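Undergrad: Next up: the structures, one after another.
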Structure 1
Amino acid sequence: MILFYSVTILIIVIDQLSKYWVRTHLQIGDTIEVVNGVLHFTHIQNSGAAFGWFQGYGRLFVPVAIIVTILSIYMLKKGYINGKLLVIGTAFFVGGAIGNAIDRVLFNQVTDFIHFQFRQGILNFADYALSIGVLIILIDSFITEIMKKRKTTEIE
């Protein structure tokens, strides 16, 4: 439980501090080149979801974030979410969901700024945490499935 809460809080703090820095140092539309030709910080405000999908409907994701958080904590307490990898993946996902939900509640939009030149879209730390969380959960699921098959093979 401590690992879950620690990682979740860390994700939220990093996300909110980075967004605060962007909002206080860059005007909307301003760009700072961080790594030449690779990474820029470009301040935009997004009233939708990732990649600008569902513009104007971002607030609908707040109840989803609340439900995901409550369900994750319940599943963690009941032991359905166990093992460090799964706990960390879930914490990344929940931290990202909460980080963006905070923006939606406070500002009715999300501050995005991370722009890798080799890919489409401008995202934020919470968006990356959500994606990394899903990836970790999938990796854990894949590993768990392999281990189950090995046990089944050993028994036969």
Structure 2
Amino acid sequence: MVQAAQFDTFTLERTFAAPLARVFRAFSEPREKKRWFTEGAQHEIEQYDMAFEVGGRELARYRFKPGMPFAGVALESDGYFLDIVPQQRIVAAATMAMDGRRFSASLHTFEFFSEGADSTRLVFTHQAMYGDGADGPELRRAGWQQLLGQLHAALAIK
């Protein structure tokens, strides 16, 4: 039996001790984004590609390592950039799938605000539909909180 779709919207706000141009570059440069967005001790990266332009695709494929929940399972995030205003806003749409079965679709809006020469405020709004077998709003929010923590650590590296 197919489960009814679940919908959720949340907003996370972070201030980073880095200039706006540096924070925006962490989202727009593939090597920099890969470092905080895809790399991690829990999984192996099978593929990461990003074309940072309106209509460009961002594709990340992972496989969970032995000893982790979902060990050996493949996870894929497949998205497209819908709107880019340099150093102001990025809007992207993405789906997530586990072992080829899509379970969510979401819209991500990142807004960047300069808070002085060496500080940037990021406002991230996540709007999603969760289908059968999805991680759900609480886990997704926790996942993005972790990702923004990883971004904070990456920005601390000069």
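Please treat every number below as a calculation from the coordinates, not as lab data. Note that this is a predicted model, so its numbers are computed, not measured. Cβ atoms are built from the backbone, for glycine too; each structure is taken alone.
Undergrad: State the single structure among 1, 2 that was used to calculate helix-only ellipticity at 222 nm (-39500 (n - 2.57) for each DSSP H run of 4 or more, over all residues; to 500), giving -22000.
TA: Of the structures listed, the value fits 1.
Undergrad: Ranked on mean count of other Cβ atoms within 10 Å over residues 74-81, which label among 1, 2 comes first with the largest value? Present the calculation step by step, with values, prior to reporting the outcome.
TA: On the way: 1: 12.9; 2: 18.0.
If we compare mean count of other Cβ atoms within 10 Å over residues 74-81 over 1, 2, the biggest value is for 2.
Undergrad: One of 1, 2 was used to calculate mean projected area of the Cα convex hull in nm², giving 11.2; which?
TA: 1
Undergrad: Looking at distance in nm of label points 7 Å out along Cα→Cβ at positions 90 and 138, point out which structure of 1, 2 has the largest value.
TA: Once distance in nm of label points 7 Å out along Cα→Cβ at positions 90 and 138 is tallied for 1, 2, the winner is 2.
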